[in-house]
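Several structures are given next for inspection.
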Structure P
Amino acid sequence: MTESSEGRPVEILLAEDNPGDVKLTEKALEKGKVLNNLHVVNDGVEALSFLRQEGEYDDAPRPDLLLLDLNMPRKGGQEVLEEMKDDESLRRIPVVVLTSSEAEEDIIESYDLHANAYLTKPVDFDGFVDIVSSVEEFFLTVVKRPPK
């Protein structure tokens, strides 16, 4: 595994309420090419607290990438995305919507809210690993990100 271009592991925040999908993402990132620290939150309220370094997340690192599920309790992914993009200190964090929804209105709304990518979760493990590995490689090794 390689480190980020900054010489440190990349920080990935996964906002996902399905324990099975969390495990799949962990396994996929373990097979990846980039050394990373995966942080997991289970709903949109926790995601925003982590991003804003509030409460129990006051010492949380700033993520290099957010993998965001749309269908979460307390606050959905699109609400998280909207609040992030309205917040000057958070809007430059790349957000990849990684969800089971193939609904056209979800895709359109996510891009209208400035998601960087919208991916539908494959149902099989190998497909899921391929998707997560592609996201990791593209957003963490190919793309130039703004400085923190």
Structure Q
Amino acid sequence: MFFGERLKQEREKRDWSQAYLAEKIYVSRQTVSKWETGRNYPSIEMLINLSDLFGITIDELLRSDEELKEKVIRDSKQLAHPKWKAFFDSLFLLGAFLLLVKLIILGLNYFVGTEILVTEGKALKIIANFLPLSMMIIGGIGSDNLKNKYID
């Protein structure tokens, strides 16, 4: 039996509507509906609330659905290098911001006729042209490499 079927069975055993169950655990009726149809799964906190509410063990709720079990395991893992992941994410966002600023300046220069100079000198022009893109590439690759590395 899948989690959604078990949830619906426990709810109907008590003659509760989806709306009533949702009210008891402080979620929307649509959330309960998605859980019952298998379109979404609850967090571990919600699983604890549901097991307490129904008077059954979390094990009884989890073991019925392999996909839910995997989600809970995945959600409970901690990233191995969270600070490096945050650094690479920030690097990517900073690069995107700088690229956006550069495009706005180029647009103002072209359409409005302003003469805002981004840089003077050949070396600075190369840096200004490639730095944002480089930051985005390095940040994206670094973040992607760290997103699935967890502490065992």
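None of the figures in this text is laboratory data; all of them are computed from the coordinates on show. It should be emphasised that the depicted structure is a prediction, and the values quoted were computed from it without experimental measurement. Cβ atoms are built from the backbone, for glycine too; each structure is taken alone.
Below are the figures for this structure:
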| item | result |
| --- | --- |
| Highest-scoring label, criterion being distance in nm of label points 7 Å out along Cα→Cβ at positions 108 and 132, among P, Q | P |
| Comparison of P, Q by mean count of other Cβ atoms within 10 Å over residues 36-43 - largest value held by | P |
| If helix-only ellipticity at 222 nm (-39500 (n - 2.57) for each DSSP H run of 4 or more, over all residues; to 500) is computed and equals -22000, the structure in P, Q | Q |
| Structure with the greatest value (metric mean count of other Cβ atoms within 10 Å over residues 12-19, set P, Q) | P |
| Source structure (of P, Q) for percent of Cα pairs over 23 Å apart, computed value 59 | Q |
